[in-house]
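Down below are the structures I want you to see.
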Structure 1
Amino acid sequence: MLKRWADLPETFKNDAVRPYYDCLDKKRGSIFVKRIGDIVLSMLMIVTLSPVLLIVALVIKHEDPGPVFFRQVRVTTYAREFRIFKFRTMVVNAESLGTQVTSQNDPRVTKVGAWLRKYRVDEFPQLFNVLCGDMSFVGTRPEVPRYVRAYSDEMMATLLMPAGVTSEASIKYKDENELLGSAGDPDSTYIKEVLPAKMRFNLESLRDFGIGHELGLMFRTVGAVFGGKKED
């Protein structure tokens with residue numbers, strides 16, 4: 001739930017964050033309904049998709065003897081760190097072999113992993129993060145601490161709400177690995193170009209926050225994943 005302004009971490013108490021906070025402060029009822037919806041829907045989906053989760057786990061294990069899940073430290077509400085759940089789509093110790101962003105034709109991605117990424121099946125385990133309250137179905141995608149340290153004062157406003165499985169930025173930049181694949185320095189390109197561009201959508205979504213708006217984003221995400229090209 002949204003904290004009182006006085007109780008926010010000091011890094012959030014700036015003039016750039018205040019307008020977004022005031023906007024969300026008027027929608028506390030919707031924020032409560034959002035959390036209840038996250039709990040109910042995540043529980044239903046975990047039960048319904050449990051056979052799929054098991055099959056995917058077995059396929060990953062068959063291709064590569066490493067762990068089934070990829071767990072990485074990410075940042076969520078009020079800059080709190082948590083460990084995200086994803087199906088592993090890369091070779092073991094991939095982070096020690098390259099950057100923390102993935103580019104097109106990244107050699108670290110396994111064959112099964114490429115398919116899981118294409119249809120976002122690797123994100124399914126995040127249902128457990130949603131159930132625990134670390135994430136929500138809709139919200140700014142959780143970044144690693146390194147990228148959060150590059151946030152401007154205004155970008156910190158996105159951490160007033162839980163990190164999300166999907167967002168407007170996720171839809172617009174669902175093919176961002178293609179952009180990073182052509183960059184000489186993917187890490188630098190992400191911080192200087194991609195992240196600020198995505199944040200414009202994330203900040204706009206804070207102003208537009210509402211249950212109807214979030215339901216629309218969830219349906220559009222399904223269309224973006226299975227519809228081929230990203231939206232313009």
Structure 2
Amino acid sequence: MAVKGKILIVDDDPDVCDIVSLILMESGYEVQVFNNGSRVVEVVENGGIDLIILDLGLPDIDGLTLTRILKGQSQVGVIILSGRGEMTEKIVGLEVGADDYITKPFEPRELLARVRSVLRRLETLPEVKSNSETLVFEGWRLDTVVRSLTSPEGESVTISSGEYNLLKAFVERPNRVLSRDQLLDYTHDLDAPAFDRSVDVQIARLRKKIEPSADSPKFIKTVRNAGYIFSVKVTHG
């Protein structure tokens with residue numbers, strides 16, 4: 001059987017590691033297991049890893065922190081596999097950059113379906129090019145290749161994967177009213193979980209980072225009973 005991809009399992013529960021390893025290996029994936037997060041970043045930096053299945057409750061580092069580090073430095077896929085099933089946990093996990101979130105206990109067929117879905121999405125990501133495409137508004141610069149945001153003062157601004165996707169959806173459709181459902185469609189793959197409330201949470205956080213005044217937004221304006229509008233002129237830079 002040809003190897004379909006290399007996956008890291010990062011979980012301090014040996015039973016979970018054994019079960020997930022068996023499911024993946026029987027489906028043709030190469031698997032490597034870690035019981036803590038201490039070497040994960042180094043292994044990913046060395047290349048060859050396609051996807052990480054990650055528990056949040058690691059003994060040496062919080063899984064959300066590790067997710068943020070990994071997604072900030074690479075395009076490796078991350079699926080959070082956690083016993084924390086609260087909606088807030090799921091939203092935060094996706095906002096820091098996770099590609100999917102699965103709660104324990106899980107169905108093997110669901111796990112495989114989510115793994116395949118994330119790997120398919122990763123295959124469509126563009127390779128980084130030297131001539132990056134930049135969208136400019138009010139002095140802000142959003143580089144859609146390296147996924148970076150620069151302030152009018154030239155400072156790099158850290159944004160989560162969810163915030164980036166949301167801002168990109170706005171700057172590509174300026175001066176148009178976008179409903180929450182449309183924003184969810186633009187910022188999530190159809191196979192990925194999406195939560196209506198996450199749009200409001202991400203917009204609130206994004207406003208704090210780019211608006212002159214988050215309490216009186218100039219860029220991302222609320223349209224009552226309709227959604228939001230990005231009322232700024234956008235150019236290519």
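Coordinate-derived values only; no laboratory data. Source: prediction; values computed, not measured. Cβ atoms are built from the backbone, for glycine too; each structure is taken alone.
When Cα Rg over 2.2 N^0.38 Å is computed across structures 1, 2, the figure 1.01 traces back to 1. Each of structures 1, 2 was scored by Rg/Rh (Cα atoms, Kirkwood Rh), for residues 53-92 alone; the highest score is held by 1. Each of 1, 2 could give Rg/Rh (Cα atoms, Kirkwood Rh), for residues 21-140 alone, but the derived value 1.03 comes from 1. Calculating distance in nm of label points 7 Å out along Cα→Cβ at positions 69 and 173 for structures 1, 2 picks out 2 as the one with the greatest value. If Kirkwood radius over Cα pairs in Å, for residues 85-132 alone is computed to be 12.7, which of 1, 2 is the source? Traced to structure 2. Have a look at 1, 2 and say which one yields -14000 for helix-only ellipticity at 222 nm (-39500 (n - 2.57) for each DSSP H run of 4 or more, over all residues; to 500), as calculated. Of the structures listed, the value fits 1. In terms of relative contact order in percent (Cα under 8 Å, 6 or more apart), the structure with the greatest value among 1, 2 is 1.
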